[in-house]
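So, here's a batch of structures to check.
The numbers here are math on the coordinates, done by the rules we state, and not lab data. These figures come from a predicted structure and were not determined experimentally.
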Structure 1
Amino acid sequence: MTARADYHHGDLAAAALDEALGLIAADGEARFSLRALADRLGVAHRALYNHFADREALLAAVAARGFAQLADGLAAASEPATFLAAYVRFARGYPGLYAVMTERHHAQINATPSLRAAVDRVIAVALAVLATPDADEDTRRREVMRVWMLAHGAIGLQRAGMLRLRSDADFIDEVLRIAGLVPPQEKAP
């Protein structure tokens, strides 16, 4: 929608998030302003400020949706290899959204309840699948962080073009092998 007359007063916050997600998916990055987003929705840009304090608040809401979607995708994982494969598939399938999600600072995550809740869902799944059940809290946290840092580092290197380009399946297989989650003779899940 581009004309103001086209927007029918419904849930502007949800419409703005949907439109932002569409722009991020199309461009691979979040290079739009609130003004440009409002123009696409056919509303005055000040209308978006009724729902989002600024662009960063909108991006935090986008990240919350992304983490919720990631948590849903990871929920079926029953062991570390399927968890890591699902995580890498998500990041590769939604590169712009993944970038928005991982560019949120700790302070912003803690200051945004919906984002904190969505991140906590991902952490809960990760702890259930990746951490040793009876280990102490620090050990469990480090077990999750080891896998997450490995995955995020590999995804970042691949996205930056620093690694030889591979199909998603080959890339996932390589990440799982580096993580020690797939024996050399087996194929990744």
Structure 2
Amino acid sequence: MCDCCGRPVTAAPTELRVVCDDCLADPPPWKQGRAALLYRGAGRKLILGFKHGDRTDIARPAAKWLWQAARPLLHDVDIIAPVPLHRARFLKRRYNQAAMLAEKLATLSEITFCPDLLVRVKGLGGLEGLGADERAKKMRGAIEPNRKKRHLIQDAKILLVDDVLTSGATLRAATQGCLTANAKEVCVATLARVAKDA
């Protein structure tokens, strides 16, 4: 899999670090990334149930799968944090599925969990159906470090958790939020990765 985004790729067995064409063409601001599942078939149904169907019971086994996938990234991580939801979206959904995953992953990894390390300052509506450029434009400046938690980010290695990586726009915005607060390094872990050609 791609060392940056978790997308399945074909690589020679001798390659030390495999990076997909998309990440080579437009490198993400985070150092490494992993995904536990592909966002298709049963994986897609599971995530839709978790995200929109109140299937919060999925969080525990999903966090175990994510822990297995993210293990290479967990060395020296100081804080695990979720990608934040905007307040309006949180009130509608009543929970942040990324926060549930991140908390359970932090428990399994025995790493500090901070649910509000970042804040979503713009309510943007959904990103579904938008292309990569539209997503990036919509997400620019949408996520910032929580002013009360900036001291935790300074010189820290952060692992950001989200449910699905599609274009990477949300994780780019979240990573930039950490980097503006002088994070030492940011890695990302998602439950699923959208991949056109697995």
Structure 3
Amino acid sequence: MGQGRGIDVTAEVTPHHLVLTDELARGYDPTFKVNPPLRTAADVEAVRAGLADGTIDIVATDHAPHPVEDKDCEWAAAAFGMTGLETALSVVQETMVDTGRMTWADVARVLSANPARIGRIDTGPTAQGRPLAVGEPANVTLVDPAARRVVDGAAQATASTNTPFRDRELPGRVVATFLRGRATVLDGAPVARQGVGA
């Protein structure tokens, strides 16, 4: 890769490529139609290893919500993509943290600090991806890693239900998020949804 030669190259992996294999697409369920396509178990292992050793810089959800009619059709006509934002942290926990390949500090690096650095939004008055420290913006995600939940596409905050993890039990639960100290998620639900205000 270019990284070894001093070239500024970045690489990302999606949560679904950390866990799902092409076996799921063999039944032509359009939920599993993504681009790039799902690959073999050996490929899944390779991207996990690349994320663990830093060859892959970030986890990017490739969140692609679609109307029901764009996924509830034959394979050839179906749109590429699936939702991923609300399950990303749980998938990373299951495949990387719970297996001992990454720490929670590593998770913050690949889901927050590195994406902000690569996107050049890690400095200035609206900086993202900053460490937890005095004087830093209070952008915080609180996670209950011991929680377990069964994924229900209809219960997602996104307007789409096309999750490849439907009916699958995943670890971890985002309990709260704060953007510059202002709550955006409380008790696992968006604040605006709870009637607390925008």
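Laid out as a table, the results:
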quantity: Given 0.93 for Rg/Rh (Cα atoms, Kirkwood Rh), calculated: source structure among 1, 2, 3; calculated: 2
quantity: Computed -10500 for helix-only ellipticity at 222 nm (-39500 (n - 2.57) for each DSSP H run of 4 or more, over all residues; to 500) - originating structure among 1, 2, 3; calculated: 2
